[in-house]
Structure 1
Amino acid sequence: MKPVEVVEGTSPIILGFPHTGTHVPEDIWARLNDEGRRLRDTDWHIHRLYSGLLAGATTVRATFHRYVIDANRDPTGKSLYPGQNTTGLVPLTDFDNQPIWREEPDEEEIARRLAAFHRPYHEALEAQIERVKKLHGIAVLYDCHSIRSRCPFLFEGTLPDFNIGTDGGRTCAPAFERATVEICAAADGYTHVVNGRFRGGWTTRHYGRPQEGMHAIQMELAQHTHLESESEPFAYDEEKAERLRVHLRAVLERLEEIALSMKEETR
């Protein structure tokens, strides 16, 4: 299986899916313990949730599981959130701090996974960013994520439904953050936060360079917004998802509208 799937579109919007993949090669599967093989920390069904919401959007999706290697982590292994509990480039525990390996990967194995999985994903993402920028003079990377709403090892209490991350406004022009916040705040029955516990992972921070016409924003969704349950089998809830998709569609359409208006202003 290829490590990354790409669908090229004509919109200035690029959807990134680093954590929806569930493929684990046999040799790596053999190293996982029973807890690791549950793959509980998958961003379940997120690519399905966003499917068809914005005509012409480019999508870049990792097919491998985040336990193989995390495509949303710094390839050097530097922590995303120094001083806070988090998982690393190749996680050694799950989101409940339970060990996931029978045999933990050594530095040589991690280097192999970087070359085989992490690097191809980001090479594909970089190529699409450059292609879209050539089309429009601007590109907007919207990084799609989800997580269980309660993970005491990672955060206290219950996570808001919409978690918008721009690394304190550094990764995109203010108009993109403002529009996303306005739509999420107006979504009846949902909660939101900006740059809370999740303020944008390595992907958002690495590619978000608004001064160069490259804008990035991360959306972390609480999984109860679109799953029947936040435990196995993590089934997709059509009714919940359709209700949520209305607001996600509004966000993407508004981001596209802003990007195209910026393109016109620079002509």
Structure 2
Amino acid sequence: MRIGVFYFPTDYGIDPGELGAALEARGFESLFVCEHTHIPVSRRSPFPGGGELPKRYIHTHDPFVALSFAAARTQRLRLGTGVCLVPQRDPIVTAKSVASLDRLSGGRFEFGIGGGWNVEEMEDHGARYPTRFRLMRERVLAMQALWTEEVAGFAGEFVKIEPSWLHPKPLQRPHPPVLLGGETDHTLKRVVEFCTGWFPRAGAGFDPAEARRRLDAAARGAGRDLKTLSITVFRAPPEAAALAPYRAAGIDRVLLEVPDLDRDGILRRLDELAPLARG
């Protein structure tokens, strides 16, 4: 089981390049970064975690820029979005960002995606909450066509792209892994239709063995080869004993949280977590 981390790449935290180098030196497998383009001050959408919205949600770097700095300072570290809010992104521009980062990093990018929860944030991008998952699906399918076909176009309900060339192509074939966040049965249906991995969050009542069974059942129902689908668990518990059931259940990767601290505090926390990465 691979051990990575996730981090909100804030402008007051550690430099993403230094973080990447520190993770690789300590034996971590991957770095996934979170995304919010902006936070409207109206705050109509309640924070899903309850209470006030944490400061870090307002201060994040662009994920592709942050990961590019991490890529430049590392050789082996896998680099992912956790998650990229696809309903808020132009699919052509995003397809080029993904392909460019994957190629320049030597094929190390993982495309974690999600539909988003902040209604006013997505509305500023022209997306609507009730249709965000249909929009996400079409944008992902369009990007997959742009990555894999020499001349690619798309005609859907939301996405229309005339036959076009888009280069560079990703280094990974047919394209970087696409990991979909969420925990519902609807999420699993989407995973087995157009993704290569499931990206659930660990939380109260999360059972890794049951998660593995649910994905396997969904894959069999859709005629997908189980070997083509992975599970990456977001915010896994940072203790060896608590991670043992994840390993036993065949979870492919877990992500531990890098806290919202200053540079020195983050590096101290990485030293504390490093035995898990090496073990």
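One of 1, 2 was used to compute semi-axes √(5λ) of the Cα gyration tensor in Å, for residues 160-207 alone, and the answer was 19, 12, 7. Which one was it?
Numbers: 1: 19, 12, 7; 2: 30, 13, 8.
Clearly, the read-out refers to 1.
When distance in nm of label points 7 Å out along Cα→Cβ at positions 24 and 248 is compared over structures 1, 2, which one is greatest? Working shown, then result.
Details: 1: 2.5; 2: 3.6.
Evaluating distance in nm of label points 7 Å out along Cα→Cβ at positions 24 and 248 on every structure, the highest lands on 2.
For which of the structures 1, 2 does the calculation of semi-axes √(5λ) of the Cα gyration tensor in Å return 29, 22, 17? Let's see the in-between values first.
Numbers: 1: 29, 22, 17; 2: 27, 22, 21.
Computing semi-axes √(5λ) of the Cα gyration tensor in Å on every structure in 1, 2 gives 29, 22, 17 only for 1.
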- Structure (1, 2) behind the derived value 0.9 of distance in nm of label points 7 Å out along Cα→Cβ at positions 64 and 176: 2
- Item | Structure responsible for 0.50, with FRET efficiency 1/(1 + (r/R0)^6) of positions 40 and 232 (r between Cβ atoms, R0 = 30 Å, to 0.05) calculated and labels 1, 2 on offer | 2
- Ranked by mean count of other Cβ atoms within 10 Å over residues 32-39, the structure on top of 1, 2 with the greatest value is 2
- Of the structures labelled 1, 2, which one yields -12000 when helix-only ellipticity at 222 nm (-39500 (n - 2.57) for each DSSP H run of 4 or more, over all residues; to 500) is computed from its coordinates? 2
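The numbers here are math on the coordinates, done by the rules we state, and not lab data. These numbers come from a predicted model, not from an experiment. Cβ atoms are built from the backbone, for glycine too; each structure is taken alone.
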